[in-house]
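Computed from the coordinates by the stated procedures, all read-outs in this text should not be read as laboratory data. Worth saying up front: this structure is predicted, and the values here are computed from it rather than measured. Cβ atoms are built from the backbone, for glycine too; each structure is taken alone.
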Structure I
Amino acid sequence: MASADPTHDSIQAAFTKRIEADRLVPLWNFFSNWFTFDPQAEAEPYLWHYDGLRDSVLESANVISAREAERRVLVLENPGLIGKHLVTDSLYAGLQLITPGEVAPAHRHTPVALRFIIEGSGGYTSVAGERTYMEPGDFIVTPSWAWHDHGHEGEGPVVWLDVLDVPLIRFLGANFTEHYPEERYPEGPPANDSLHRYGSNLRPVGYRRDTLASPIFSYPYARTRESLEKLKNHSDWDPCYGLKMEYIDPTTGGPAIPTISTFIQLLPKGFSTAPYRSTDGGVYCVAEGAGTVRFGDGENATEFRFGPRDIFAVPYWQSFSIEADEETVIFSATDKIVQTKLGVWREQR
């Protein structure tokens, strides 16, 4: 609150200046910026039309090889976070391309990474030597500090959405990266061994968790879509979600990723979700369908038309609703699990 007393203001200014030498700063000078009545996101609602970006994504293969780039990614930079290279205040996202015969060399890092496959077939991700082959709509996890590389044994480009918790890990001062001395990590179990071992309502006798990561790192879209199809005919449609399911670690029932919540939701043709907001910000990718996502209301409302493979950012505490012109399936990743563990997550329906 501005003071009406110039003398009082000058006394405060002189005091502030004097204590700078002791590396002290008055809290009252920025209290209202830190302790706001509502969360104040820097990120803005935004939508990337994949068909409009695709040429640039494919052109990047002519600019740099996967080996040179290590990871050939075009980062989705939110217009409210220019220069920070983030899709929301707490998440990084980008579109990664690999072409036939290429290998993105093995490395590992403390940030967790997820892949949501957008197009192509024949590409694979190898985690600790176990491969999983990519198909559109598949959700793949690279756990923290797990060796991983990517390759392509098929034809045509393979593109996927990367989402990482880099902002959180950097903020905590725990960001480490290591490069494997060889291009590929040594071959391990057969492809999709972990899915067969842990992903069929079965668990090996004597299994003991030694990390926070789910033992499953591949969640095929064919299975996910089949479940949604079976459930849609006898489920109660949530007014804010439609039919929404969370990816989990089947051995614990907890999240598939310790620091990122991941979801898949189905909206029937003509369904409009009620306005909704929550404190978790997220990135959404349309697996199937088309419609409109609306942010805010009244004069400040913004809306975007979306189609298959489009991606949109939802800042935290931003009211939004989705209207489906046809049956629509949307993948999303948010920081909800971190907020839930800290006891600060909040929603408003």
Structure II
Amino acid sequence: MDFGVCVASKIDDVGYIRFAENLGYSHAWVADSQMIWSDCYAVLALAAQQTERIRLGTGVSVAGPRSAPVIAHSIATINRLAPGRTFLGMGTGNTAMRIMGHRPLRLGEFAQDLRTIRGLLDGELVDFEWRGERTKVQFQMPELGFLDLEHRVPMYVSAFGPKTMELAGEVGDGIVLSIPPDAAAMDRVWAQVERGAQKAGRDLDRKHYPSCSLTMVALCRPGETLDSERVRREVGPMVVSSIHYVYDRVRQLGGNPPGRFGNVWDRYCAMVEAVPEEIRHNRIHAGHCTYVLPEEEELITPELIREVCIAGSPDEVIDQIRSLEARGLEQLMLLPSLDTQYGFLQDFATHVMDKM
């Protein structure tokens, strides 16, 4: 199992990525949410010059606010600084689009963008549809070193639902997930990915198709429980952000939330629905994966921590990770709260990574 970090992009704290590299983390996934954090490509450029081994990429770049050629151009520029260790994670914008009051990209639009990006990074002449017109585009003058198209940039597709998982199998070099700590969920993921690969006529080998899940680990010390203040501070932003995501989906598509949110759902709905509809999208994602609003702290229950995070003592955490690995998950992408991130990476490296 590889262990990566999801980085809340902060332009004056790029040393966090170097810190992760020194601890043995394999990947830095720099998040792209333009209404929240610093620009992900600026952070990646600085990180490329401060690191030597850790793989660098987007976690994930958002199709929609950036056009496909701009995304391909940006990551190919980073590839010039970190050749052979650059990757591109792509998503529809579950946070980045919704925090502007818009829905994520539709599946067909996302698929077209992915194909355009892949072709451009491979140096091909590709179709590009923009503003209602379709044209042929190709990078010019790559031989002059403005970009690096020589070292292939793997493209990982962020997929939370069955249709995007299938799309990941069709066009992706790997998949980015956010699955519960239930290892059986990986069986459902692989079924969809392999269905997409078959549709595209691809011969997909699980051993050579990377899979990574965004998650957090509630790592308890001896005698400590999941309702301890320390644990809640570390995992709280991830736990509450899972409620943000589900609320947006229910708001958009209707239906009921998963049963695991039953004990907190009504309380959260009352909080956000006290805000006028026209600005509610700003309130829903307040503190997203970074900190917890004081009034939302009551939502961080031990039950919900266990549903969202890998949780327990170091030995229990290692057992859960090995179960996920046995079902074909290759990497965990960890996102602690902003104010505990350095301490968490050190603790996890010492008590989990060094023992596996």
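Suppose you compute distance in nm of label points 7 Å out along Cα→Cβ at positions 15 and 47 for every structure in I, II: which one lands on 5.2? Walk me through the numbers on the way to the answer.
Working: I: 5.2; II: 1.7.
Working through the options, I get structure I.
Quick check on the output: 1.00 is FRET efficiency 1/(1 + (r/R0)^6) of positions 279 and 319 (r between Cβ atoms, R0 = 41 Å, to 0.05), derived from one of I, II. Which one produced it? Walk me through the intermediate numbers first.
Values: I: 1.00; II: 0.35.
This figure was derived from I.
Taking distance in nm of label points 7 Å out along Cα→Cβ at positions 175 and 303 from the coordinates of each of I, II, which one would give 3.9?
Details: I: 3.9; II: 3.0.
Structure I accounts for this read-out.
Identify the structure, out of I, II, from whose coordinates distance in nm of label points 7 Å out along Cα→Cβ at positions 239 and 311 was calculated to give 3.3.
Details: I: 3.3; II: 0.6.
Only structure I yields this read-out.
Work out which structure the value 0.25 belongs to, where FRET efficiency 1/(1 + (r/R0)^6) of positions 95 and 223 (r between Cβ atoms, R0 = 30 Å, to 0.05) was derived from one of I, II.
II
With FRET efficiency 1/(1 + (r/R0)^6) of positions 23 and 55 (r between Cβ atoms, R0 = 35 Å, to 0.05) as the yardstick, tell me which of I, II scores highest. Walk me through the intermediate numbers first.
On the way: I: 0.10; II: 1.00.
With respect to FRET efficiency 1/(1 + (r/R0)^6) of positions 23 and 55 (r between Cβ atoms, R0 = 35 Å, to 0.05), the highest-scoring structure among I, II is II.
With P(r) over Cα pairs in 20 Å bins from 0, in percent derived from the coordinates and found to be 30, 61, 10, 0, which of I, II does the value describe?
Source structure: II.
Determine which structure produced the value -13000 for helix-only ellipticity at 222 nm (-39500 (n - 2.57) for each DSSP H run of 4 or more, over all residues; to 500), calculated from the coordinates; the candidates are I, II.
Source structure for this number: II.
For the read-out mean count of other Cβ atoms within 10 Å over residues 167-174, a value of 22.8 was computed from one structure; give its label from I, II. Can you show the working numbers first?
Numbers: I: 13.8; II: 22.8.
Traced to structure II.
Figure out for me which of the structures I, II the number 73 belongs to, where percent of Cα pairs over 17 Å apart, for residues 143-246 alone was derived from the coordinates. Could you put the intermediate results ahead of the total?
Numbers: I: 73; II: 63.
This figure was derived from I.
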